[in-house]
Structure I
Amino acid sequence: MTDEEFLAQLEACTLPEDRFHHADHLHAAWLYLTRFPAAEAIARLSAALRSYATSLGKADRYHETITWAYLLLVNERIRRAEPAVTWEYFVQSNADLFDWNHSVLLKYYQPETLSSPAAREVFLMPDRLV
């Protein structure tokens, strides 16, 4: 599947659920952030993820803080690696972002913060010193 087909299926809520795991979320973030300014990428991907989760009957899976935090980390990593790099290079250079079981976000957030209802609804600032 091409990147364009992947995003089109995500936005149309036709992407099979078994084809959208953590690495795929990061790929979508990378695609949006390499095509749009950060604020627009955040708005577009957040809306797409909300719609996609709702279409699967799992609206409660959308998590605003996790979504925004990963988007901001991906954006920072893209900008620090300029000139523009390929997706494959990004994956190889940022293994810490892809480890869902040992989330990089735990460097920035207390676990109880990320598991809070407020973190699901709105972006919360990091509450752990790096």
Structure II
Amino acid sequence: MQKKYSRQREAIKRYLTGNDTHPTADEVYYQVRQEYPNISLATVYRNLHQMSEDGEIRRICCGSDPDHYDFRTEEHGHFLCGKCHRVFDVMIDYEKVAASHGPLPGTAGSCEIIYYGTCSACAGDGNRL
């Protein structure tokens, strides 16, 4: 089914692909509103939901934190800092992870790995991520 073109949807996608900060819907709304002052938060949520359903972007569910969004759709994991709430990309060898768990009780369609902890900047060890 052909989707109707939307300048607002394109602005949302452009914002996501223009950075690697894994923004929340509120952060996307704030930024896109600079270009489209009349955009509603509901429109941003609806477009983010639809884009993640269509596989154009990834929604990262972060437990009690708000969901974050990622333009990178290839297989990779994430690290969520419990202090600053930033999300970082983590490259993972999914074949090794799957092999380490033995046979699955069925066929897996996808896998999401999220590490929770404190990033180097918040830990104060001087290693900025």
- Message: When distance in nm of label points 7 Å out along Cα→Cβ at positions 80 and 104 is computed for each of I, II, which one produces 0.8?
- Response: I
- Note on the structure: Value -10000 of helix-only ellipticity at 222 nm (-39500 (n - 2.57) for each DSSP H run of 4 or more, over all residues; to 500) was derived from the coordinates of, among I, II, structure II
- Computing distance in nm of label points 7 Å out along Cα→Cβ at positions 88 and 112 for each of I, II, the value 2.1 comes from structure II
- Working back from 0.55 (FRET efficiency 1/(1 + (r/R0)^6) of positions 48 and 120 (r between Cβ atoms, R0 = 30 Å, to 0.05), computed), options I, II, answer is structure II
- Task: Out of I, II, choose the structure whose coordinates give semi-axes √(5λ) of the Cα gyration tensor in Å equal to 28, 22, 11 when calculated.
- Result: II
- Task: Using the calculated result 2.9 for distance in nm of label points 7 Å out along Cα→Cβ at positions 32 and 64, pick out the matching structure from I, II.
- Result: II
- Message: Suppose relative contact order in percent (Cα under 8 Å, 6 or more apart) works out to 19; of I, II, which structure was it derived from?
- Response: II
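Here, each number is a calculation from the coordinates, and none is a lab measurement. Please read all numbers here as calculations on a predicted model, not as lab measurements. Cβ atoms are built from the backbone, for glycine too; each structure is taken alone.
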